[in-house]
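Student: Listed after this line are the structures, all set down as structure tokens.
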Structure P
Amino acid sequence: MPNTPNIESANNSGFLWPTIADALDTFLRRRHNHADAYERVWRLIHVWEAVEITLAVTAMARVRQDNNTVDLLRRQREFFYGKAWDHVTQSFKSMQGAADGGIDQWISILDEVAKPKDLDGRFLIALQNFLRSEHIQMGPLLTAWAKACDVPPDFKRQGAVEVRQAMRYVNSFRNRFAHVPFPHDPLAEVSEALEVATEELFSVPPLPTSHEKGGKSSPLTGAVRFDRCFFHGNQLESLIEASTAQLEFLFPCQKRGDTIEKWPAQTFIHIDAMMRPHILTRVKGLDVCEYTRFRAEANAVLAFRDPNLIEMLPELVKAEYQVKEEPEPEPHPTREVTMLDAIEAIRTEDYDSAITFFERLTKERPDYHIGWLRLGHARREKAVRIASDHGEDALKVLRTAEEDLKQAAKHIDPEYRALAHYERSKVFFHLARLQHEDNDSRHLSQEEAEEACNLSTETKYQTWWDYLQVRGT
């Protein structure tokens, strides 16, 4: 049996993300109880999958907090939902997504984090360094694997590979192990080789055995906080004071300090009635989320509707890509902000700048319907963000957005009319949320959503209409 000091130390230290700790602790318990090679292989595969999904989920949740990572989040959403934009046909192509259970797509979500040169924040930088680290020798696993069935010819057998590449090797092995008749004889060797690779995964510096090592922390470590509960490793501790009513990710794994990064974990993590963390692993239909606890136990998967999914990870829409629209006006020499600046302002959530630009533009060109569309969208997004602290102001902004989008719905192109009705439906939706007695807005939200569906076959509009039916708006 291989020597695995870093795996055991990481498990005992209590600094791992709880969902990773669940999988690792389960493997160690089963190994110490003399589980056979077949079970040990599957438990190790679950460790890798727990690492990949946990890091991908925490990364997406973190990326959505930064205004300068809009494009990165869009690419991650493509892999999450399994939708790729075809610039030739100006339409989406479907593929299996991470939300469908595709582990390879979870790895692709991580791969996007490994690419940029200008990431901000301690966690994303630590994760990028981890994914790029050439630290894992895959030769022993490939040799043992080859004794049972074919190995992809491009897999590197000599030297170390990057962590993100090793993840793809293990996932490829997992697919063959699950679907190809696997002989019993090489299983012990395969199990030991995979265990060695897993030990190396938990040996990437800085080691995941503390919350900091020389001022740096492993992205395998982190905590989840909810009210007075502090979840880390396999442990649940109580905080002296309630810190937040919302679920939060924390990095590095420590209770207090000026250097801690925290970001919302809502929708991405679920805490069950027994105060056990589960992580989002799959989405079915509109908003039925499956959450998994990587433990050897019954009922390890929970499934229920989460109405916040669409807000936290919105589905991709054509408007996010370069599609044909009405000719844009020539830039005015005296303007401080250009059209591209205003569009970028919307993407970075600088809605005041965008509103100022499109207000002026629509006054100069009242028939420029795309301008009205972007103006209404910017106002709606601003209203949603100020609603909790300035309810009356948010209502005023929403009512103005409603009129903007009414103008936008006069566009000659049915796809853009559909988008205007969809955006207007969301305006009424938020009006109804802020005024619980406003049944007219609830009804109008459904009418606008239905009109969008009548004008376009875009899946997003049908999904939104279905959501309104389920929720009752």
Structure Q
Amino acid sequence: MLLRQFRNKQGIFTIALCLAMASLPPAAWSQDSSPEEDAENDHLQQAYAYYVEAQRLENAGDVNGALNLCQKALENGGGRAKELHHMLAKLYARTGNKEMATAAFNQAIDTDSNYVEARNNFGAFLNRVGDKRDAETQWRQCIQIDPKFPFPYYNLGKFLKDKGDLEGAISNLETATRLKPDLAEAQEMLGMAIFERASQGDLALAAEKLELAASLVPKNPRIHYHLGQIYATKSGLDAAETEFRKSLMCDPRMAASHFELGKLRYYRGDLDRALSELKEAQKINPTYTTTQGYPPIDPLKLKTLEAQTYEYMGDLVHAIEAWQQLVTMRRSDALYAVHIKDLDRQIKKEIAGRKKKPLPYDPDEVDAFISKGISAYEDGDLDAAKASFERGLELNPLSFRCTQNLCYVQEAQGDLNSAIANAQKAIELNKGYDGAIYNLAYLLEKGNLPDDAARMYESFRVLANAYPYDSQHITELQQNIIRQQKKDQYIRKRGY
């Protein structure tokens, strides 16, 4: 407990006030006192009792009840207790009463100008309501008063990161984590600041900080989401997928993780699971994303990826609907309008073709085998999944989705050679789909064929015009080919 003092006209009375919820009664007030002092003493004890109960209600989420008790504590002589004003400030802040919260924070600080806990929280409140400059001032004053108090370093670091001052952010966040190594929020923010600074460089340090944060708070979805991004940037797609799935296990309503997982599966050639993740992302209210402090999603990118996924799946009706929604979202887009007309002509052509020559199989039956195989794969029954996809291929040997899904089962079973062979077949079955090419490049790299992988990554770049993630790893992978090309050029030039 910390000893705090309530002052009145008759003298000084000591009362034990806790920064956390207290459970013990205050210490004895005084052995010798007058009747007037005894009465005042009773009031102070009652004020303390109200304060303790207010803490309990605050912890239970009853903000209004806690406010009422704090007011009663004030009425019983608690006005000189800085902790009471601090609690009032936090409660008013939670109700959105800016004026009363500001007044209470100022009262707490006026009572003790070195009260760093109140200054730190005041800074956070000011930052939240838009008073950025005053917020920064409060945090810097905290650091001057108590250089060993970690929380203002964290808040200031986060503030500077948002402003784009990565060096200042990293410096403050490193101090916060040094003073309090178990401050997971600071470890997470430090990892992200280092990640941004090293966007084209070594990401190992950023991953190290985020992995430490994940060990401190394993159920934080943001940490796993950021780790997934780093692993994907480093071309570790398997590890990235694991982290995105961990993120969604922590909170299934984290839209950004659904989107990134859908994007990753798209570039692994997995249209079925990509589509399911994109649909989940669209179900989540953006307000929830904002209130949880999760990364936002660009709705245009989300809808574009959905439209492309439908199109490469061969579901042109839903693809047209998605492209039409994009036209509406962008208000007008002549390029999309032309593409929609092309898809409409393609649908009519397919319908006319099937009237002349019906399909030798039932498409719904093939789709049923694909769905059954995916469910078995997700449940870990790889043999059943393989049997379902093979049965689908018996009905339709030209099914891209069956071929590609069979590739994933073989990859999971460790049969990389068969997986690579089916990935090659899949490219021929769905020409123009860049994700199938990227998937083959990834499998070639996993199969320890770096030169072949580098060539396939280059084929992807020619088709897609850009890589989906940071290209540094792929560029390094292509160095052997570049060196060999230069050597061949030198030989041709010199003749030997």
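All of the numbers you see were taken from the coordinates with simple rules; none came from a lab. All values reported here derive from a predicted model rather than from experimental measurement.
Student: Among the shown structures P, Q, from which was the value -16500 of helix-only ellipticity at 222 nm (-39500 (n - 2.57) for each DSSP H run of 4 or more, over all residues; to 500) calculated?
Tutor: On the way: P: -16500; Q: -24000.
It was calculated from structure P.
Student: P, Q: which one has relative contact order in percent (Cα under 8 Å, 6 or more apart), as calculated, at 14?
Tutor: P
Student: Please state which of the structures P, Q yields 11.3 when mean projected area of the Cα convex hull in nm², for residues 103-246 alone is computed from it.
Tutor: P
Student: Which structure, out of P, Q, was log10 I(q)/I(0) by the Debye sum over Cα atoms at q = 0.10, 0.11, 0.12 Å⁻¹, for residues 311-430 alone derived from, given a value of -0.42, -0.50, -0.58? Numbers along the way, then the final one.
Tutor: Details: P: -0.28, -0.34, -0.41; Q: -0.42, -0.50, -0.58.
Matching structure: Q.
Student: Related question: For which of P, Q does semi-axes √(5λ) of the Cα gyration tensor in Å, calculated from the coordinates, equal 45, 24, 21?
Tutor: Going label by label, the one that fits is P.
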